[in-house]
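Taken together, the values in this text are just the output of simple stated rules run on the coordinates, not laboratory data. The structure presented is a predicted model; accordingly, all values stated were derived computationally and were not measured. Cβ atoms are built from the backbone, for glycine too; each structure is taken alone.
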Structure I
Amino acid sequence: MNIVALNVSFNNELCGYLAQCTSTPGKRLYMYTYAEGYLAQHNAKAISLSLPLRKETYYSEHLFGFFDNLLSEGWLKREHARLLNINEIDHFSLLAKNGADMAGAVTVSPDEKLSDLLEPYFRNI
């Protein structure tokens, strides 16, 4: 099992964790969970209408639409993929490499230590 994890920030404040788990070639599972400290704030806001605030973890067989829509499109996406030597259909890797330079309030950043911490979220799935 291979897990790649990203910290998700909203207005430069850690709000959650996004991860991709690859268990077999071509089989991927994604999870998003809000950080406990973020949920505890009285003024916490959801990063998306499709990911309302909750303690439970979200799971999907596809990258969540909200995160997918943060990526550039068209020729710019192709150019990012070419410059980073990433397959342009690998949206998670593009997000991980470009996530600190997103338009808007949400940014993502890789965190190698986080991958081990998130492994239990994928164990029973």
Structure II
Amino acid sequence: MPFVRGHPEVEEYALKPTALSGSFGELDIRVGRVTAVQEAMTRKPTYRLSVDFGPEIGTKVSCGAYRNYSADELVGRLVIAIVNLGPKKMGPEISEVLVLGVTNAIGETIYLTPEADVPIGTEVF
């Protein structure tokens, strides 16, 4: 079976060190809705997502290699993202938020999403 990062059946990994008690509270994790998907101008196949987090935060850009989804599958989807890490340069692109995901058994990245429809901008706790 191929190496798959973060998948317990194929990789042994150590627990990360204990974080400071206030570390989680410093992250601003919100629900957003994907409003547009474009090909990113990066070296690796990557999408440039426009994600709406509501009037308080607005629409932000996230670049990610979630290519196991078609662009049409992503538009309208609710995603979970960290909105306060600051911009990150990815080749010629700037990613403003980090959309969270997990790796499945065949190495594809799967977006984290709420189980039910919730308002955009909702804070994750």
Using mean count of other Cβ atoms within 10 Å over residues 77-84 for the comparison, can you identify which of I, II gives the largest number?
II
One of I, II was used to compute Cα Rg over 2.2 N^0.38 Å, and the result was 1.11. Which label is that?
II
For distance in nm of label points 7 Å out along Cα→Cβ at positions 85 and 109, the calculated result is 2.5, so let me know which of I, II that is.
I
In terms of distance in nm of label points 7 Å out along Cα→Cβ at positions 29 and 101, which of structures I, II is highest?
I
Upon calculation of helix-only ellipticity at 222 nm (-39500 (n - 2.57) for each DSSP H run of 4 or more, over all residues; to 500) from the atomic coordinates, which of the structures I, II produces -8500?
I
